[in-house]
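Right after this note come the structures.
Nothing in this text is a laboratory measurement; each read-out follows from the coordinates by a stated rule. Since the structure is predicted, the reported quantities are computational estimates derived from the model, not experimental observations. Cβ atoms are built from the backbone, for glycine too; each structure is taken alone.
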Structure P
Amino acid sequence: MRAQPVGAAESLVSPVNSHNEWDPLEEIVVGRLDGATIPSDHPVVACNIPPWAARLQGLAAGFKYPRMLIERAQHELDQFISLLESLGVTVRRPDAVDHKQRFGTPDWSSRGFCNTCPRDSMLVIGDEIIETPMAWPCRYFETHSYRTVLKDYFRRGARWTAAPKPQLTDELFEADFRIPRAEEPMRYILTEFEPVFDAADFVRAGRDLFVTRSNVTNRMGIDWLRRHLGSGYRIHEIESRCRTPMHIDTTFVLLAPGKVMVNPEYIDVDRLPDVLSSWDILVAPTPDPIGERLLKVTSMCGKWLNMNVLMINEKQVIAERHHTDMLRALEKWGFEPIPCDLLHYAPFGGSFHCATLDIRRRGTLESYVD
């Protein structure tokens, strides 16, 4: 067996390097619609939607998404990818997967969902990609569709970590969970049986990360990441008034050093962490109404998807063309909005931020908060 030359691994320059949400973007992973399957009616999936929608989802679970929804979203996704490439950004994609295929563990079985939102299943911290322990059984093997690009990044010098795979047994989920009313204390469907979290419940500002607890991220999951990252990073919890919390990127959106956009329905600016005391708090405008009935019925996302923007650098930002009030607000705040269409991606889990995973941004690890 030939010995590895001393220092060979250290000579690799990682293709993965991303410390925040705004450094100049050089490479990104964009999700894929192929094989998308309506997710299961497991309580952790259905708990965030109205009861009538949960019943419909239960009837349709395991079937492929209607072609009409796929075609509209695919057209917009192709245009979005072309826009990224025209801005000089390298775009990588996951492998196509038949998500209708059933899989299981010794404790349960499920069909899949889709790989439209890499922001959920992987978290990039510097030169490290962390596969997250997701709470939805139908997303258990979702990162397998990204293994081609993950192995490529690893061979070229990136660090690649997988958080402990959760068991996802009944002990993780509160029995008879119901959404708390506005006047009731907040509660979540997740117990503290084991660590689970979606990467999309975190945003990054160099050495400081911000997180919301949600129906896919528990305190144990936050603690796991805090210990994994160690003393070089701090994780701050953002209080959300949302009764059905899931993912931070329609609640608290980092735009640039010293600038954060917040959702006025979910965030009390007086209760933000003290480390943000010197930052400009930008209040998001109310989303423009969506008149398309089919889109309103099939969307998996709340109305605040207008906040789901993607920073190309500290000035340029890709935002939904339909939401003209948001485009005007971004311009007023000193940014250069780039309008793009991705409205029909909502039935598959999100918009520009959800649909992507920053792989490389040109910048270094810094501290941006007090």
Structure Q
Amino acid sequence: MMPSDGRGTTNPALTREGAAMTVLVVDDTLVGRATVSALVRRLGHHSLEASDGAEALKVFLTERPDVVLMDVVMPGMDGLEATRALRQLTADTLLPILLLSARGDDRDMIAGLEAGADDYLTKPINFSILAAKLRNCERQLSMHARLSQFRAEHEAELELARRVIDRHVQGKADEDARVRHTVIPTANLSGDVVAVARSPDGALYALLADATGHGLAAAISALPVLQVFFGVARKGLPLGLMAAEMNRHLLSTLPVGRFVAATLLRVSRGEGEIWVGGTPEALLLDEDGGVLMRFTSTNLPLGILDEGHQSLPVTRVVWPPGAQLVLCSDGLLEARSRNGLCFGRSCLEQVLGSTSRAQRHDAVREALSMHLQGACAHDDVSLMTIDLDG
């Protein structure tokens, strides 16, 4: 993949160190422009010229040079003002700007650097110093091009992974009016996954899983869990067998140190069973949002326990009319505000207890958003609410 110059074409100066660059020379005197341009061409680069800051901006927008040599003292828009304007235009790209001035005062240099320049050359221009500084610009541009290529390849890999993960869910997950869920990734891909499925006899299966870490590695770690979840749910098999099978698959596929915390649920005919391994406690709420029961983690996360178990123990659940089950990942409880405070269990339960069953899911999302105040949570966040008698 060849780096682009931002105009839809490949810029050869960005493809390898030592290739010719296009250098914009800005000076209000004809002699000054001609002299510097001649030196640039002697070094094997191409030159463009502008007579003041305003013209420099126009040339930059049409030609997109690789480097700018900017005189400081010019009538109209001077070099410092033009440099600040160029920095606004190139906030997301690399553009080396070297200021040229007959004044070598430290204050002038500081003012130029604060305006956004990368370096400073004093007039008259020393050819050897100009050559060395342009070589440094070449190295910067070459490194930036390699980083841009790496980012593009990384984004392509993430997109492929996202499609693979989506294919594991699409067409398999069931929509159920009783279940609402949210996943907010902290990276491009989430290590938190949620899924809902039904067995042939109508039993509802639900999964909330949190793989170690975040991003691509965590998302890949969660794939075996999804595969087992849908396979077991489609056969209507017991929840304990599902947990044991997930554990076995993760032990055989993930390296040591990688595991998946999870909450599994099976609901059928007014009763159910739950398995919690490494995730925050699940809450059984009454119709008014009061906590009837807490299902704390009594199991290790999946992928740690040895695989000699055919089935893992589950907890039986019965509930009164209007009950609701709330599951979440630790990313929700540990989400920190700008002043370092965690969202926490008490805040979660306060929101749940002060809203109606139909509004609790959205109320928690809104409370989290207000808590973060535009900041990103440091870990993936997942939330699931399940109406148990819908």
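Table for the structure above
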{"quantity": "Origin of the derived value 3.4 (distance in nm of label points 7 Å out along Cα→Cβ at positions 207 and 351; candidates P, Q)", "calculated": "P"}
{"quantity": "Ranking P, Q by mean count of other Cβ atoms within 10 Å over residues 239-246, the structure that comes out highest", "calculated": "Q"}
{"quantity": "Mean count of other Cβ atoms within 10 Å over residues 175-182 - highest-scoring structure of P, Q", "calculated": "Q"}
{"quantity": "Of the structures P, Q, the one that 29, 16, 15 was derived from, the read-out being Cα extents along the principal axes in Å, for residues 63-102 alone", "calculated": "Q"}
{"quantity": "Distance in nm of label points 7 Å out along Cα→Cβ at positions 191 and 319 from the coordinates reads 2.9; which among P, Q", "calculated": "Q"}
{"quantity": "Structure from which 12 was derived, relative contact order in percent (Cα under 8 Å, 6 or more apart), options P, Q", "calculated": "Q"}
{"quantity": "Structure (P, Q) behind the derived value -5500 of helix-only ellipticity at 222 nm (-39500 (n - 2.57) for each DSSP H run of 4 or more, over all residues; to 500)", "calculated": "P"}
{"quantity": "If semi-axes √(5λ) of the Cα gyration tensor in Å is computed and equals 28, 26, 23, the structure in P, Q", "calculated": "P"}
